[in-house]
1. Taking mean count of other Cβ atoms within 10 Å over residues 67-74 from the coordinates of each of P, Q, R, which one would give 26.1?
2. Comparing P, Q, R, where is distance in nm of label points 7 Å out along Cα→Cβ at positions 19 and 299 highest?
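Just so it is clear, none of the values below were taken in a lab; they were calculated from the coordinates. Bear in mind the structure is a predicted one, so any value in this text is a computation, not a measurement. Cβ atoms are built from the backbone, for glycine too; each structure is taken alone.
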Structure P
Amino acid sequence: MPAMPTKVTHQHLLRAMDTLMEHAEGVEMALARQIRPLVDQDLAIVFYDLTTVRIHGEAAVYEDLRAFGMNKETGGIARQFVLGVVQTAEGLPLMHTVHPGNMAETKTLQSMLQTVLQRFPIQRIVLVADRGLLSLDNVAELTALAERGGRTLEFILAVPARRYTELIETFSHLSFDGDGLAEARFAGHRLIVTHDRERAMAQSQKRLARIAELEAMAEKMVVRLDNQDAGEVARGRRASDRGAYSRFARAVAEAELTRFIKADLNADRFSWTLNAEAIAQAELFDGKLALLTNVPDISPAEAVRRYKSLADIERGFRVLKSDIEIAPVHHRLPDRIRAHALICFLALVLYRVMRMRLRAMGHGASPRTALDLLARIQKHTTHIGPRTFTGISKTQPEQLELFDALSLAKPT
């Protein structure tokens, strides 16, 4: 910043964020130029995921990014913006996107891909993304977008649970190999399904136990109502069939089991039914992960491994929210929010480069541990009369090892 004063105030930092946004495209293109040599030009597997970032403030501004939506951190409704991150298979962040807090996940894919194709001359892209990003219309649009640039777009996308009802017939005829893998066709693409038997058993047992608890609750209600009809209830609040319906239906809804157990609201006396077919269908899907892909030369095991690598982006989001402290955000202007996201993204890039260098040198420290160790190095200034002495604290062997591992000059 030109003419930056010696003492920096909060207002100076805000002005610096405004200046950053004036040059944001140049900053991002310069970053892309540095990353390009690390990206395979012939084939690049890119991982894309989204998270929500909580934000303070109630007033509305023009083109506000702050909107109420389902927050992934709290599990409830919160005012937020949506942050998308694209990274390589090696865990290096390529770019980020910022969207209003109520934008549907599927609508963010096209703008993301356009930017990736523009900044990185990758000929063949394999996109790996989570359930919320799967839309077959989206896939067709993205494939056409890549083809217009003479490129190839392939994908490995998880099938969301809401689409599983379309797969009942397919799942019922799957034959899994010894590794719990099977393959079929769905919507014109390869459908790869992995089955974890232990997880399936645990999910089924948990569901049946919750259903049994609700049935026990209903049986108690029936006994109380029968005793009341027989004149055996002398004290307490008088029970009613309608009240039993209401309490039982609320308990079922809170347990999220309305597909499997229902109170019969049309019956004269309190009663309920179990949907055995729905329970059997749910057990059919237990412990299974379904992936949709158009990659012709990838094995089912490799497709599953690639998809599970998506968890590395989740770890990056945890770094953003813990070590980098991206949230909660107190800015209200859209460009300030974008500047905040860009600064945090640049910090994440540095964090991941540190991780890559440490791993390449076989060093066991995490970036967090390395930063904590290096933060202990202090600069001291001592004044004795008119004389001034400066120096640094004594560096320890483990600190010097980190400078070597990170290819950084040792402090002098």
Structure Q
Amino acid sequence: MNSIYLKKRTKLPDFIDLPASKSISNRLLILKELSGNKTKLINLSNADDTILLQNILNELKIGKKTNIFNLKNAGTTYRFLTCFFSQKNGIFDLQCDDRMKQRPIKELVDALRELGSEIYYTEKEGFPPLKIIGKKLEGKRIKVSSEISSQFVSSLLMIAATIENGLELELKDNSNSMPYILMTLKLLEDFGIKADFRKNVIFIKKQEFKPPDLYTIEADWSASAVWFAFVSLTKNSKITINKLHKNSIQGDSKLTEIYKHFGIETTFTKKSIIIKQKSTAFPDFFEANFKDTPDLTPTFAVNLCLLGIKYRISGIKNLKIKESDRIFSLISILKNFGYILSTPNEDTILWDGKMSKKQYKIKINPFNDHRMAMAASLFSVIEDVEIINPQCVVKSYPGFFEQLTSSF
């Protein structure tokens, strides 16, 4: 397992060309397949998860005679393909790595079984891997929780128009990551699928897709979070970030509002944003609920510690079942530097300013989690750091460390 050494930095890159949104790319690949492969996708993500999904769908197109697919630890890909294969004739064996076997999928499997899907757990009940016998599904009203993952809802919505009698999907709790559900509905609309969202029920009738000829994918707002953090930590800094839009369908575009509290001014141009540190007058304490934007939590939690701002972040219960247990990962990484976090309940992390003696030599383990590795890179504003297994960022941002070190 290799490492990357980051020297203490005082300068940031002037310009960042972000990768395309993985969330949008993965949804579009499924919608393109369901609608007859008529749409040309421009600026598709080069993240590992997207490449994996694209390769599997390509194998199906060329008629490769296999029904066994290893989806590794690609949560979005696994959930989207579980629904996709459920309505496609054939027998499909969806393998995965050990971490994915710890990430619950029962809520989605139960919903599909209600629609007539034949799905079997091949190891532990309620968790991947799965064996799916695809068949024609019959629509009805079903209840689904998105407390574990909004991807359960999104994956069902994408196949809803292919189901006999359509689908009535009742969200049975205060849904997590609602912007991702709204993103899915907007992309469905772009592919000609009409949906009706009333109160907590989404109605989609069986209907024909009307795919666009071209679809250009936005850059990834989630990936920009680390650059907002770097600017907040670096005096008189400014970065231009390419291909981000003001009217984005991504929930993490709320970064511009969040970082107003930390002295960051965002200017939108036709093809980019410019983020600039305008003030270092920070609040003493910050409280926020990240239920709608959970991917921002690792970077933001590290960022606030480095700014010396006490905080309470809630709405993060489902971080335990991401690529790593991100609550545990955050606590472990920050403890290396002397920051002592607490968890007053399973949905909250708190830093009240408590400190301990930090390790003499810093070697950070990001737990093979792309978000944790990028968050850990922020420590390079205070000292030299070593990050183990930096290649884990290929899951969402393959060129991150190359861009970061280009300014040394």
Structure R
Amino acid sequence: MTVDQTDFTQALAVGRPPNICKLFPHSQALIVSGKVIDRAMLLKGRCMTIAANARNSFIIRGALLAAQRADAALIIEIARSEGGAKAYCPINYWNMATMVDAAMNEMGITVPVAIHADHYGLKKESDLDFAKVEIPTLFEAGITSIAIDASHLPDEKNLLTNLSLSQLIPAWAGYETEVGEIKGTSGLSTPDEALFLIQGLNAHGVFPDWIALNNGTTHGIEASDAGIDVELTRVIHDQLSPYRISGAQHGTSGNSSERLRAIAEQTRTTKANVATALQMVSWGVEVNDYGNAQLDDNGRFIKLKDQGVSEALWDEMVAYATERGWKAGNYKNLNLPFENRMLGQPRAIRERMIKRVEDFVYRLLTEVFNAEGTATLAVDTILSKGSYDLGPKAERLEDPAQWSGEKIAARAASLDGDKGPAGDYDD
């Protein structure tokens, strides 16, 4: 099943948010709010789509082609650590929408795509003033969905930060919040912490589309396959069900297809972030079913011959990393200095990089995430509403009087959550 041309044309006329229409007035790319993607997954049920982390331009193209092939609604994203003011990737918050729009028009992509600013992280209270200036510029640059990640802060400050910054997010845009910093099996999120955050937001008329948890995963290259705690995720999602919030699964690299299928089938997750695996796939590094890059006996990545970048360029990348003392987890920093070198390779090599990403993402969408057909459902959702603005899923259930600043502090003090060890867990 593919998107009907007449339906696509109608959705294009009404489904693109105002910032996208202003930036790309003549575009034929159906860039939509993150809400549209979430609703399509919920409409099909027991499925989620990939939020493809765009560390390089080849990932963008490969993910778009895979989604088109699978008739799947798609999210393209970058995190603040990767594409913010101190970016280590060539794709950033301010050029991502432009690059996606251009690629969609060039390749004739008709599936709906959201542009997501992932992990807009705030690690200290002083970050708030900077965020109030910067976040509006993201939407001016074409972002259609954002994750406010104040999970590094105490529960009270996390809630208050979300309440403050939610005022800067357009009502039509996708909105993700987070409880529990992503750091593996330490500091797992608890049902009480998640409920505190979502109830506090609800009381003040803030209704996020997604919540991300620390449910056992890490960012980057996994050292083991411990991975997602499916049962913990299910319990938390069930407790939040009156608030109609979906789950966003972070740290999918390092989890088997079987575990990812379980997340799609047994929880309320509709969005699954994939980052490190896509980077490695585009370069031609061997990965296993867990999305983990494979290392040889000397701890070096295994580069597959005639896959990804040329062997000569790979040797340059390895030498560059070695000269700087970078271990496997720091190879992500190669994205920025080597993007133009990758673009300067012969067409056949560029195309095989894109094709490898396409095949990897297509398999996830169709065999693991159960997202096939959701592009058509997303278009149907837009046409049914007749607008780019789908409105909130939830309604106010909590009494604002019970969630004053003083009462928030008292409630937070009663929470018993282990935040895990301190440290930098950004990827």
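1. Going through each structure in turn, the value belongs to R.
2. Going through P, Q, R one by one, distance in nm of label points 7 Å out along Cα→Cβ at positions 19 and 299 is largest in P.
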